[in-house]
Structure I
Amino acid sequence: MPGVRRPHRPTIGEVNRLARASSPYLRQHAGNPVDWYPWGPEAFARAREEDRPLFVSIGYAACHWCHVMAHESFEDPGIAALLGSTCIAVKVDREERPDVDALYMAAVQAMTGSGGWPMSVFCTPDGRPFFAGTYFPPADRHGMPSFRRVIEAVAGAWTRRRGEVEAQASALAEAIAQQARAVDRLAPEAADDGLDWETLSAHALDELNRRFDPVWGGFGPAPKFPRPALVELCLRTDMAERDRPTMARSRAMAITTLDAMAAGGIYDHLEGGFARYSTDARWLVPHFEKMLPDQALLVRCYLHAWQVTGSATYLQVVRETVDFVLAALSTPEGGFASSLDADAAGVEGGHATWTPAEVRAALGTAADERAGAPDLTRLAATVCEWWGVTEDGDIDGRSVLHRPLGAGLARTPELEAARIALLAARRRRPEPARDDKVLTEWHAMFTAALAEAAWACDDERWAQRALDAAEHLLARNRRSDGRWLRSADSGVPAFAADYAWVVECMTWLATMSGEERWTAHAEETAGAMLDLFSDPEHGGLFTTGPDTEPLIARMKDVLDGALPSANAVAANALLRLGALSGESRWTDAGSCVAKTLLPLALEQPLAVADMLSAIAFMDHGAQVVVAGDRQELLGALRRRWLPHAAVAWGAPRSGPLWNGRTPGTAYVCHGLVCEEPAGDAATLDAQLERLATGRRR
């Protein structure tokens, strides 16, 4: 009956309701005394029936502060009882439901001016938010109210000031809807007049220069997130303007940032791979969670930097990061898991930091297992000096392994043996939990990176793993009717970002393998993506399809951040597909998506940094076709980063891209208008040099 508050008396079934969830993050909370519901109609129906507000808690498995709030509040029987007597509590995995996360993040930012996780949102039974925040402590501290006090205040407002609550909820819902429609009010036809890549890149480079940290790299103050798109923008400008004054500036920003990240503690010097972000300006002390999409984007970034500069350090980072993912994030079924936790045994980074005594002990254990070991005192001193392990440490008396700024990563055989010994010792410690869900978006993202790395490095092992990963995706992450799913086990229909990354992934598999079937998969997915997510009135792609449950606003993912927006990925993938297939319908579709954001690109280019690459492709996009598998010509292609081109090779086939091609010959084409056929690597290399710089004969 509405208005009646039932006391919270959870049964075993209620306490473990989340135990049936597909998300490992939700299952982490199955034993809480909180009467959790997963997001869905059951929770909304109960809220309506009992006239209670919803408490929506959003987080993810590798989130350190999510764990803190869980231990402090959600495991507290008193807080759980209070929450259960006043609200219907709903747990959401932001990685499984990015649409729900984006909606309520807009509410948190509107109310507080910032956002983050865990996200804590109180809503009406129909899902309209009226109060929102992030982490709340168990007791008042540092100017933050306790979670208990927040619950009591919300319950009091719900009971005694319902009119104000409803008005706040309606106003906030309208503000979110207005924000969702903001991009629709832009005027791409006005901004398109005379707007080109050179104009936008110069504007973006000026803004990057203002934000750049000339000592430690990166763009902006701590905390610092890797922004691969910004580094690649600098590399792209470097290639295009090698004979201009801006070249030295753009290259310096890219190299300084890449070198500092590779030397810093954000990079795992024992196992490879990157933590999510650095808490300081030096890239030294990270939040230690390791997320699959960060590995994917940084593999591509360092790969492109290696192709541009030839730096052996960058190739080492690529190889070690790829091998980390293949070893630590591969699932038994052939997928790629989402993340490794920041915490181990309840201590953030406890598995990954060192003292000098622990280094000596690890080396001593290794020495005991082999004959002829070097002097341990000398070796321990060498290792501690190499990786910056000191008695004082970097956090709580413990050191994060790192290298001095500007120092290389190449290890002597002695240091390599020490790395193996330290890694073995680390694996004997409590290890961070792994989130095993295989998200279509993230799996496709890393598979695309792996395929590109396999192509550039001519690595057969990586190539086979990329093919196996794609087959896994096709077999596990689609329904029988072909509709892609967010993950293999969730049953949630995939979002625009999932489809966009599958298209990007398939185009790179086509380039890597020379097999036409991957282009066919890309075209099939691209057609479905446009059917499901396109906005025919205003352009661009909605986040959700018409078969996904409606929320209070239908959002569009357009702003690039730590990850590229769905619209940016879609525009780039469609343009690559158009070049790869020779079909103008994909090129036109990609251009339409990109043009939707041209006004925003002019005003705030760094807000849509990943979309700038699509605009560059619109201006300079090309195809390179090699009829057959002549290795001399393919080798010339592998060595170069060609951000404005798609490469097709293999047995000639039907379609406009292949008409009239002579076997054993390469063709560099712009819109199917080709330069002179190249029959040798030197001729092709000269054409590729012009292509890489965005110039034509």
Structure II
Amino acid sequence: MSTSFRPISRVLIANRGEIACRIARTLRATGRTTIAIYSDADAGAPHVAAADVALPIGPPPVGESYLDIERIVAAAVAADADAVHPGYGFLSENAEFAAACEAAGLVFIGPGAEAIALMGNKAAARQRMQAAGVPCVPGYDGDAQDDTALTQAAAKIGYPVMVKAAAGGGGRGMRIVERENALADALSLARAEALSAFGSDQLILERAVVAPRHVEVQVLADAHGTTVHLGERDCSVQRRHQKVIEEAPSPAVDAELRARMGAAAVAAAADIDYRGAGTVEFLLDADGSFYFLEMNTRLQVEHPVTESITGLDLVALQLDAAEGRPLPFGQDDVRLAGHSIEVRLYAEDPERDFLPQTGDIALWRPAAGVRTDAGIETGDVISPHYDPLLAKIIAHGRDRATARRRLVTALEDTVLLGVTHNRDFLRAALEHEAFAAGDATTHFIDDHAPQASTADDAAVLRLAAVAWYRARMSQALAQAPDINDELEDWSSATPLAQSCPFVSGSSVQVTALGGGSYAIDVDGDVDTLTVVGEAAGRLTVESGGALIDLDALLDDNALHLSFAEFSGPIELAQSGAADADQSGDTVAAPMHGKVMSIDVGVGDTVRADQRVAVVEAMKMQHAVTAPRDGRVSAVHCAEGDQVDADALLIELEPEAE
């Protein structure tokens, strides 16, 4: 490994979104020029505005823009860049990209192509780690990839087994299989997803460790033979094998275990002559045994929690390592102070199995007092082409309880209107007794299903009624500018109740009483709420002696509402709209995306829960299943079609007697 010093002054960020914005902050702070790239869909994105120079690289599909090695390298050369920072995702763990950068005379801010290639293939990584003495989960990483070979291997390992893409991570190309009769479908979906995301459909199998913790160790290595670790992060709270809450240090790791896991991680990095920042991931069993899972040869999404407890800037240290500088500290100098927890704010619907969502961001206002790494702003459009991660919210405290409380408060103060997201689910998860006790495993979401307030809750509907009424009155006043605002709720007649057009299981009526007070009737239960303040579109409402800050925006389809206990849309009934199909005779797209396959044809007989199509959105593939037994009477789409959420895909009819 070369130890020559090579200064870096101009850096192209081969990424987008929040990570591109975060990298740009450190580049500015260290006096370096920031060069952004953008697809046609991202021309006005925040990461473009954050850069000194920005270059277009193609249309929205990632294969024609953010995954196009030739275009990105050409852009870096044209911008006279010294180096390329890959961020995470996209090409960050692509050995071919790292080699292409080096061949073009660009410093790749990360490890060498050889280390990326080795650790990027889970089969090869398992074999190398086993040889290096790092404990690994029993599994199969052989060359035979046909269904027969994998079925035989799974039987030998024993169910449940994990099916994983050999060439990637992040939950893509990963399925857990409980029984042999579910293996074939899992292999098919995992191969397709892996090929789409990573360009390889090679799979490995591993024994599914029951209810483990997912604990990873941050490592740093320079070009002078020094490798250190910065402690561990606990990333056990996951959905679809993707992390949603991370913390450092882990509540399950004591000093002795930290030393053992840290030594194993350092040994893994040293064995492959690693350079820069990387993460060695482990599964931690209840008995304290831990097993190598994979090594991420890049910066992690959750790196801020490590920065919070160490006081280090990992991007700055990546730049130092890429320039050939020695690490400025040794293992004995690393100190962990306090506790930090991060949540990932996703455009997804927890009520619909966390399916990714698209839409317009009508209002974005991050909370004060905590760190928020975001790649969005008011007015942005969330595209189906990219990962649904919108922002990360990170809180630090002197201990875990303090950090958790601060993060709960920060989530309550975070306002995101216009697109469905997981804010309230995250808040409910942080407040769940199992998480508060530090007992969360990778089964936390499945076992506990944290429940957030919903659009049908009476307390939510009361506040929604006030917000809807005020928004309607504001619209009316805007059309009649000569009317004094003080007359907004005044009437010479007896106050009349107005029915709120909410699509819910409740009847909601609002009656203006004057003076900012409103009688709200929810299914016959009446309560009075009073608006006591209004500033910059935010209402302060008194309800039962409590003051509630409320943000709301009204459009033709929904009232978008946000306060401490709830954030999301309240759907509005459309006059003259037909009732939604409730018969189970149709199969609709679960989200906006691309139809990857149609697995049935007209006349085919299907069974309830049988896969009939696959739709891909935001780099994840989702099986669409039949709602009941029946016969296919019509197919309304074809492979390759782009479809909207709830678009009609397939029609069913009863089987012939």
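Here distance in nm of label points 7 Å out along Cα→Cβ at positions 214 and 350 has been calculated and equals 4.4, so which of I, II was it run on? Don't jump to the answer; show the numbers that get you there.
Details: I: 4.4; II: 1.7.
Considering all the candidates, the number was obtained from I.
Given structures I, II, which gives the highest value for mean count of other Cβ atoms within 10 Å over residues 78-85?
Max of mean count of other Cβ atoms within 10 Å over residues 78-85: II.
When helix-only ellipticity at 222 nm (-39500 (n - 2.57) for each DSSP H run of 4 or more, over all residues; to 500) is computed for each of I, II, which one produces -15500?
I
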Practice problem: Supply the structure label, taken from I, II, corresponding to distance in nm of label points 7 Å out along Cα→Cβ at positions 270 and 406 with the calculated value 2.9. | Solution: I
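Bear in mind that the values in this text are calculations on the coordinates, not laboratory data. Because the structure is predicted, anything quoted here is derived from the model rather than measured. Cβ atoms are built from the backbone, for glycine too; each structure is taken alone.
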